[in-house]
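Each value in this text was obtained by applying a stated rule to the coordinates, not by laboratory testing. Not measured: the values here are computed from a predicted model. Cβ atoms are built from the backbone, for glycine too; each structure is taken alone.
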Structure P
Amino acid sequence: MPLGGSAPSRRPRVGFVGVGWIGRHRMEAMLATGEIEAAVYADPSDAAAEGAARLAPAAERARDLDAMLDHDLDAVVIATPSARHAEEACRAFARGVAVFCQKPLGRSAQEVASVVEAARASDRLLGVDLSYRYAEGVARIRDLVASGDLGRLYAADLVFHNAYGPDKPWFYDPKLSGGGCVVDLGVHLVDLALSLFDEPVEQVSSALFRKGSPLGPTQNEAEDFAVATLTFRSGAVARLACSWGLPAGRDAVIRTSFVGTEAGAELRNVGGSFYDFVAERFDGVQAVRLCDPPDAWNVRAAQDFARRVARGERFDPGVADQITVARVIDRIYGRGSADEKEPVARVAAAVGASSAS
């Protein structure tokens, strides 16, 4: 394969499995970089395939992932239903192909760990489409935390309420999706909380609901409302809430607020938008604007992956933080470790220690 220590002499050939709205959007974003070639795509929907053909007229349509992998690819983009993510990613790594996968990477921490290990064993790049990481407001808040401008971070409040629900039936079957709104929306909140606190989670408590009725850990239904509290080793606390179909008076309520001993900071959506965000720093009663829309954050994860593949990058041990995220989500669902006092710690260092150099 052309992936190696130096950039390939030609543009990497990328395959796209699943070219519905999200898959086509990621294809368009990657092509806009000029760094990759869309070589092949696969989707059972003729309408979706026609949309992909308009974006990449020279690309071929394959029957499925296996047929796609016969096209001498450098990377694949996976935008299929969640139940297929881990298995398809592992098959691609077994063929020596880098992977950019829609979230969630797997339906459980066990599935996520299997994908990270497959990436490590094949020494191929693994990217996960957690696009909110790339929002300018998140970057500004992360800089404030890293520089110590907020003081010691000790509390956070993160919400993602969607006035609608998914339009695909498989989202509502936990066996296929891995859960409900937590694994769909809450994964972004958990990912942001863990990246900014950067310390082990000691305790997780949660409450899940379906149409207003509490769900127990053994009930096989997808929750449409959830709240959770993460307590970190230092005693810092992050509160999370997410939902589908909430009567919120707008399309969406998305907010991440962080409080430190010196100042606070917040990212929030504007007017119910899924795309427009502002970020502010709070000092007492004073608010200082950090950034305003527009911000093309939702294409940056895909474009970053395309550029990294074009540079010939191989396995990045940092992706193992997704195992940590998945372990916290497992705890929210009540399917975590038998010993609920076991800290959920970052595992990237351990994975990196055994990766190929």
Structure Q
Amino acid sequence: MQRMDSGRTVLITGGCGFIGTHLATSLSGQGFRVVVADLAPWPDRLVESVRLDIADFPACTEVMRAVDPHVVFHLAASSTIDSAYHDPHGSLVTNVGGTINLLEAARLGASRLERFVFSSTDKVYGELTGDAYVESSPLEARGVYDVGKMSADTLVRLYGSEFELPTAILRLCNVFGPGDPNTGSRIVPRTLSRLFDPAGPQPPVIYEGSIAHGRDYAYVTDVVRALTTIAFDRRAVGETYNMAPAAHRTTLDLVEEMIDQSRRACEPHDRDRADAIRKNGYEVVHGHGMPRALERQHCDGGKISALGFRNVVSMSEGLRRTITSSMREFGIVPESDDDRCQTA
């Protein structure tokens, strides 16, 4: 990534999360002063860290005034469909109430603000009925997570148009890569946690009814590049962008691809595990007590491409990096292994 103009301060809410960690590390490496605001502590001293519950408006105001950022990346959220479904009130308080708290705190207390970047989702569009969502497609979200993010998305645009807050929105597709802790709900880390279970490979789980569901995917470092693109390009002020997907996959195709790549990655290091991964295949289970899922989602990424953004990590390469990272995590490949283990 090209080095940005340093000397400016960025505030990242949810900076200890999956995407936030990658974003904070990237911006810190480019010379920005990075302040992470999260309920969890930052693990090292490379960036500044402050504990913040975004549902606490006075705390949001205090942090915004103390940091006085040039750019806010608002990533903090109840970030999975499952967690939102099982705790709708908590999810909406965080995703809707937390967003209004940060917008108002930025309006009142961020005197140097150049951009308020909100991480939204393609789920705001609801079920896909045509070929692809464009940014002007109707917003027809239906689930708890989806409606919460749609409401927050609307509030960000309101503050941009009504109060001239310099906002920009990125509607993300499914993001994958090393370091995603959501092994219970997101398909890539869930699948890899089973394939590389230290006790022996387990068959990946596919929920009945979701086998043919179609989703867009993008690698996490490309998502970081997209976020920084709309944060620092003057043309992005007041605009909303779809994340350009690296690839589109059905659930079944993705799981089969991960099984095949994982098997081949294991063969030089653990032939028995590789053979077991091949023999186990996958398991289809009932999805009782689960939220309803959209059947088809696909974004047109032409608008962000007009800013010069392009994905640089293909789906296959992104999976290779993620798989190797998981193999390291579970001790199948040592940290000192060759350059096949690179994840960035």
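P, Q: which one has mean count of other Cβ atoms within 10 Å over residues 143-150, as calculated, at 15.2? Corresponding structure: P. If you line up P, Q by relative contact order in percent (Cα under 8 Å, 6 or more apart), the top spot, with the largest value, goes to P. Given a computed value of 1.04 for Rg/Rh (Cα atoms, Kirkwood Rh), for residues 103-302 alone, which structure among P, Q does it belong to? Clearly, the read-out refers to Q.
Figure out for me which of the structures P, Q the number 1.9 belongs to, where distance in nm of label points 7 Å out along Cα→Cβ at positions 111 and 159 was derived from the coordinates. Attributed to the structure labelled Q. Out of P, Q, which structure matches -9000 when helix-only ellipticity at 222 nm (-39500 (n - 2.57) for each DSSP H run of 4 or more, over all residues; to 500) is calculated? Of the structures listed, the value fits P.
Name the one structure among P, Q that FRET efficiency 1/(1 + (r/R0)^6) of positions 207 and 223 (r between Cβ atoms, R0 = 30 Å, to 0.05) of 1.00 was derived from. The read-out comes from structure P. With distance in nm of label points 7 Å out along Cα→Cβ at positions 199 and 295 computed over the structures P, Q, the top value is the one for Q, the highest of the group. From P, Q, which structure was distance in nm of label points 7 Å out along Cα→Cβ at positions 135 and 311 = 2.5 calculated on? Working through the options, I get structure P. Suppose you compute FRET efficiency 1/(1 + (r/R0)^6) of positions 31 and 247 (r between Cβ atoms, R0 = 35 Å, to 0.05) for every structure in P, Q: which one lands on 0.35? Computing FRET efficiency 1/(1 + (r/R0)^6) of positions 31 and 247 (r between Cβ atoms, R0 = 35 Å, to 0.05) on every structure in P, Q gives 0.35 only for P.
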